[in-house]
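What follows is a set of structures to go through.
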Structure 1
Amino acid sequence: MKTAFTDQQLARPGYTEAAKILKDCVHYGFCTAGCPTYVLTRDENDGPRGRIDLIKAMLEKGGTPEPETVRYLDRCLSCQSCMTTCAVNVDYMHLIDIGRVYIDTHFSRPWRERVFRSALANILPRPRLMRLAMRLGAIGRMTHPLLPASLRSMVAMLPRVDRGEILRPQVYPAEGGARYRVALLQGCAQQAINGDINAATIRLLQRHRCEVVIAEGAGCCGALPLHMGRMKQARANARANIAAWKSATEDQLDAIVVNASGCGTTLKDYGHLLADESDCQGSAARIAGITHDIAEWISRIGLNEPIGLPEFKVAYHDPCSMRNSQKVTGEPRDLLHRAGFAVHDIPEAHFCCGSAGTYNILQPEMAGQLGARKAKAIASVGPDIVVTGNIGCMVQIEHHLGAPVVHTVEMLDWATGGPKPAALSGECLKERSTRQITPDVPAPSDTPPPPPSGGAVW
């Protein structure tokens, strides 16, 4: 693809990288087949090829973006499914971030939307504020019909129970003597929503002879603000984490372990995120190089002998950030199988569930269609337990499926001597084949809507 950037534009942050990415695109269109929003609407501007042209036109023109451009770029999930089918490996992941940063800098949203997005960017990364918001959500549920549409969707997604503690900086000793020293990214919103995931992760790591460091000053990885176009905030989060892990003797860490796959994708990209910051670029690249999803790390060091649980039928959902960005697909399935579970794939495994960070809050209509479609696909497997490796997917799928969803690490902890996951305790989990999971809401028809009569920009 040819571009027409001026020398003055190419001197601005992001433009040189955008120009290089845009030149790689040849418009074959293989990307559209796997794009969830395009499959739902059949609107070219709701697909990667159309969005690439919209970003190109926006950057070349300069100035204030068109509202229609903002609307279509906002509706991108950043699931990166398009990158798995692209014949020429266009780096859409970083191009859409450049587009969003440009919008955040040059487009003035309505004041209510600005306030709402700012609240999300400042509350979700802070676990204690997030937990307070969840408790206030109980009041919101009582006044649900009176709330604005955006707040109604957010309140509906809030879990009704917060579980587990918010971790303090400390070191958890390994059982039987330490073979490895790892730092755990304790996460932000996940801690407030479901602290049991961190508790299970720490137990599992200790049982596998890992000393676990919770570093003072480590927090949000930067993914949430980054995908809202708030680059300055994302880089500040990244620098804070790097400083925290350096203080925790970075050179002596065997790994940084992550149990939220969206965070893992961002940490593994720290070298790119901070490429222009010479004072921490080397440390950023090192952090990226030793970051592992919990399933990757346990697969690398070897899973302990399982204690022998019933062979529950497990439906495993691939988070997009693991499947498309990190390419971590075999490890969780293999570990669950070795732990004694009967693992089944879900139809349309490549299709996003609609969570996508803040997407199911900011784009509730599209996210609702995707969540219902995912629930229908999961129910078709007839599982005893639904398992995934990302808190956002867990909340979204639970909401639409009407059945608990368990994190991979909770299953591995249970299978190697830990407690039964709390999400399953209230279920009175029965033996396989005696229990059916069915979605709470009707899924949309498999027949896609007809193409719109017009409106394609590219």
Structure 2
Amino acid sequence: MQDTRNEHADYLKNLSITELNPMQESVLERASVSSNLMLLSPTGSGKTLAFLLALLDKFRVNEAGVQGIIVVPSRELALQIDTVFKSMKTMYKVTCCYGGHSFQTEQQSLREAPALMIATPGRLADHIARDSFDASTVKIVVLDEFDKSLQMGFHDPLKILFRTLSGKQQHILTSATAMDALPDFMPFKKVDTLNFLVDDAETNLKLKIVRTSSADKVEMLMRLVASFNQEVCLVFCNHREAVERISALFTSHRFEHGMLHGAMEQIDREKSIIRFRGGAHTVLISTDLASRGLDIPEIRHIIHYQLPMNEEAFVHRNGRTARMHASGEAYLVVADDETLPKYINQELEELTVDRKLKLPPPPVYACLYISAGKKEKISKGDIAGLLMKKAGLQGDEVGLITILDHAAYVSVKRSLVNKVLASVKDERLKKLKVKIEIAS
């Protein structure tokens, strides 16, 4: 153990890091005894170093062959991890494999097997198919950003990986979101979880009040939302009429947003949530329909345009924030002729909003519609593959993919929409002629 700590100290020194943070310490401790470990941790928390150290603890200098594999959803992440590993100045060889890189160069590197292989799922499956390396020596597999890999539809390449491995290897998974269940292709059903996403919402939630006149209330709301500069925001109203009135004002100013209430057609509700989850809309104006039971992302800002009648509804609304993030904020927009309900019995910070409307830039992503879905046997991998091969998109340029029965939706970087539409105009998806356009 002392030798391991000495090695860790050398690696940290090479990275100009003085000490490990509590999450990294916990990962190393748990990885030393757990065969299957899931790390739930937000971006920027230091998870890369945590799993690299855990991985290195399993490596042995005198053992030949590939000892560890790190699977990542994008080439950018593969290169980032490769850079960190090389900066640690270990004595182990690493090979980085990803689409767009010379396959022959990778095969040449794999002939003298590296201790560590970092790869995207598709390229890894290609190397397995061509027997570029012997997988029987692998002792540990890290699936970094596992949720993103599943979201992008990399199920088939991952199935190939686990069919090839011995089944005796250790697994470390990282994810930015908690998972209800593991995919069927995983070689284990139970996983030891370290959750660094969960914080005490009450501790991290800041309540602020915005005072306004009745006549200026809707405009005040829009100026408040605009000040968030496209940080994800959920606006709550008690009635659908208020949702539609606010939406009409946002639309008149060409302020990208979505709306949600019970009187909408089901398909329109689904499309609104899909755009919001995929980042094509960063503002959702909703009744309490969005306060629970819906698969929508963690929210940075909650606005109560109309306060609910009871505390339970208030708590559920606020529960959408201050979970994954270190903190969240909830705002009460209160007109001068309105009184606060009795359940609000704490002192609130008063916020002054700029009286001049400064519209933020449009969201980073746009949502595309594809006229085929589950019933046509279309998978997320099919869609991601089409965009990457035909439109030349990289992993981080493709966002959330959602597949319905006879339609699919995919978020892509807004700046690339015209290029994508031109590139896939006459292409087929699984031999099907499909319509691909900006989602209405």
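Taken together, the values in this text are just the output of simple stated rules run on the coordinates, not laboratory data. Just so you know, these numbers come straight off a predicted model, no measurement behind them. Cβ atoms are built from the backbone, for glycine too; each structure is taken alone.
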Quiz item: Taking helix-only ellipticity at 222 nm (-39500 (n - 2.57) for each DSSP H run of 4 or more, over all residues; to 500) from the coordinates of each of 1, 2, which one would give -9500?
Solution: 2
Exercise. Supply the structure label, taken from 1, 2, corresponding to mean count of other Cβ atoms within 10 Å over residues 65-72 with the calculated value 16.9.
Key: 1
Practice problem: Out of 1, 2, choose the structure whose coordinates give semi-axes √(5λ) of the Cα gyration tensor in Å equal to 34, 27, 21 when calculated. | Solution: 1
Quiz item: Which of 1, 2 yields 19.6 for mean count of other Cβ atoms within 10 Å over residues 393-400, as computed?
Solution: 2
